[in-house]
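What follows draws every value from the coordinates through simple rules; no lab data is involved. None of these values were measured; they are calculated from a predicted model. Cβ atoms are built from the backbone, for glycine too; each structure is taken alone.
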Structure P
């Protein structure tokens, strides 16, 4: 599958992989932070990383809908 899929799958059981997931999103986070004020960037960066970790932990790989499931919807 994809690299991100594998990282999320491994992050379920190993917190070291959570760091790798964050690093893979780091360029996008940094680029997006330029849209905010300088004094808010550090706080916003921390919040984005916390949200990312929560999504990784709560994401259920087993419940991803397949093509036919999406077609039914």
Structure Q
């Protein structure tokens, strides 16, 4: 979706640039482009499982230490 801005009668270039930047901000094109630029890859199912198991192990260890009064 291209964004078009034409210079109006007696309009300075500064106001034209200002009007263009306002339209860009309101359209959300720039935000969408940035999201695509820094898109994160999805984690593989194996990696998700591994991290979940690690969190569970750490949680169990924390609770064990808490019961022993070492935390």
**Message:** Comparing distance in nm of label points 7 Å out along Cα→Cβ at positions 19 and 43 across P, Q, which structure shows the greatest value?
**Reply:** Q
**Fill in**
Output 0.10 (FRET efficiency 1/(1 + (r/R0)^6) of positions 3 and 59 (r between Cβ atoms, R0 = 35 Å, to 0.05), calculated) maps, among P, Q, to structure Q
**Item:** Ranking P, Q by mean count of other Cβ atoms within 10 Å over residues 11-18, the structure that comes out highest
**Value:** P
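From which structure (P, Q) was semi-axes √(5λ) of the Cα gyration tensor in Å calculated, if the value obtained is 56, 17, 6? Don't skip to the answer; put the middle values down first.
Numbers: P: 28, 16, 11; Q: 56, 17, 6.
Value 56, 17, 6 for semi-axes √(5λ) of the Cα gyration tensor in Å corresponds to Q out of P, Q.
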